[in-house]
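The structures considered in this document are given below.
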Structure P
Amino acid sequence: MADFARLTEDALPADPLDLFAAWMGDAEASGMTDPNAMTLSTAGAEGRPSARTVLLRGVGDDGFRFFTNQTSLKGRQMAENPRAQLLFYWREIGRQILIHGNVDQLSAAESDAYFDSRARESRIGAWASEQGSVIASRDELLARVADAEQRFAGEEVPRPPHWGGYIVKPEAIEFWQAGEFRLHDRFVYRRSDGGQWVTERLSP
């Protein structure tokens, strides 16, 4: 585990996205696999939670972006209950970040732009896979891939209508840094009624 200085009140930037960027930079510099992997937790109207790993594909002042099949379980749950939690856990450097917020779909233009940047094989796969649905065998999946390849032979592969992006707009961001004897440092940024970030230290 990397040896970082303790996280203290006087070292916190005013904007949590500045701290997020610094920590993501440390995670990338560590050489770990997929530092942008994050656990996305959602719950539908019935309240049953579910979680899975997705990849962060952009972050800005407005929130955290990812892309997926919108008819999948997570897509259906976010349509019913547009709130989510993201978790980055970087064991190699002893840090994690929790992000809570509302979810919006990204524009068709932004989803198109990201989809067009993907490998052709991944774009074909997005047409072939009804994510999370039951299929009889891998052969059935490969047959769907072959059908999609034939359909778009010699053409650009457009974005499927069921595939697109989401943005999680943070209302709270918690930073956790491992400490000796489980005396971890935890700070949470929360949006005030005026839209400003306020910080609090949490017990470990």
Structure Q
Amino acid sequence: MKTGARDDSQPPPVIVEERDALAVIRINRPAQRNSLSVATLDELEHAFARLTQDERIRAIIFTGTGDVFASGADIRELRALTPDAAREFAARGQRLFNLIADARPLTVAAVNGYCMGGGLDLALACRVRVASPRAVFAHPGARLGIITGWGGTQRLPQLVGTARAIELFTTARRVNADEALEIGLASRVHADALACALELASRRS
């Protein structure tokens, strides 16, 4: 799937900040609710690949902007996909999230707000998830007649159990931060999820 050049007049969809042995990858599309467009997936993959090749980097933290961690695939793009393009789009997300799941550095999702669909798949690919009290987790695909193709159907049951995962996939029910901690979806809940993730990563990296 080809993508056009990024419009330099627009803010970058992904911002990378390095802090000694730690790196923060921030999804930065607040006007689009941090949806994971094709271009955004490309930027995430390039940033992540560069950081994992740097031996100094011991932990990589993903976070979002405003009240959204990531809201999943860009629905406008999904509607325009042909069957072949849809398969390629699913494969693209699978490849990226498998890279994250298998990466050498510790990976942490600092979930600052809404974490939906493919955004939840991104968080699930990380080894640790720290949630803000405002965090909301869901796989809303059942309401749209679709299901994730980015690995969430495999990773969510490993964390919360098969029965609960099936319930969440089929009902699109939203899970708040407290419930996420209770069922094992989140490792911690903290008022400043990013600060907590950085502190945790600095001790474990």
Structure R
Amino acid sequence: MRGKTVLDIGCNAGFYSLEMKRRGAARVVGIDTEELYLAQARFVAEIEGADIEFHKMSVYEVGALGERFDFVIFMGVLYHLRHPLLALDLLYEHVVGDTMLFQSMQRGSAEVEPVEPDYPFWNEEIFDQPGFPRMHFIENRYAQDLTNWWVPNRACTEAMLRSAGFQITAHPEPEVYLCRRRPLPDREPRAVYPARSAAE
């Protein structure tokens, strides 16, 4: 990590931020929404004499940092977000300059089915296949935690990363992915529909 810039999203008490500094990162920034965690992180950094910036900020606000980082850590955050795909899009758009280390809790099948570019409307069977991308919604609590919102299966994790513009380069553990930022291909907008005439 020598000489690299690092952003640690959901830094908690600063474990990964401090480790990046120990490995020679030139600049490390940690963000979290919980002031208690940030106070712990600042305390540890001060004791260790580590020059690390910590900011109270959500992942949806990363554009305010105004810079891209060589290495972005996004571990243990996705399933706590109400809008996870938006978060990945914002990371791609604003802060990931090259590499992202990603982790999410996963549940369901570990199988991954090849994703076709399109499916006929009447093909309902694909949604029952264990390896089709699937995101589980937590309406109330999971593991007694109100902040658990969405839990993907493995196929969904990988599909979301690709959709947001990341290429998976390594999968060292079942829930951990090393990703590179890649140019997004030109494609038709997904949420734009043709205008209808008044007669329709």
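What follows draws every value from the coordinates through simple rules; no lab data is involved. Please read all numbers here as calculations on a predicted model, not as lab measurements.
Please state which of the structures P, Q, R yields 170 when volume of the Cα convex hull per residue in Å³ is computed from it. Value 170 for volume of the Cα convex hull per residue in Å³ corresponds to R out of P, Q, R. A value of -13000 for helix-only ellipticity at 222 nm (-39500 (n - 2.57) for each DSSP H run of 4 or more, over all residues; to 500), calculated from one of P, Q, R, originates in structure Q.
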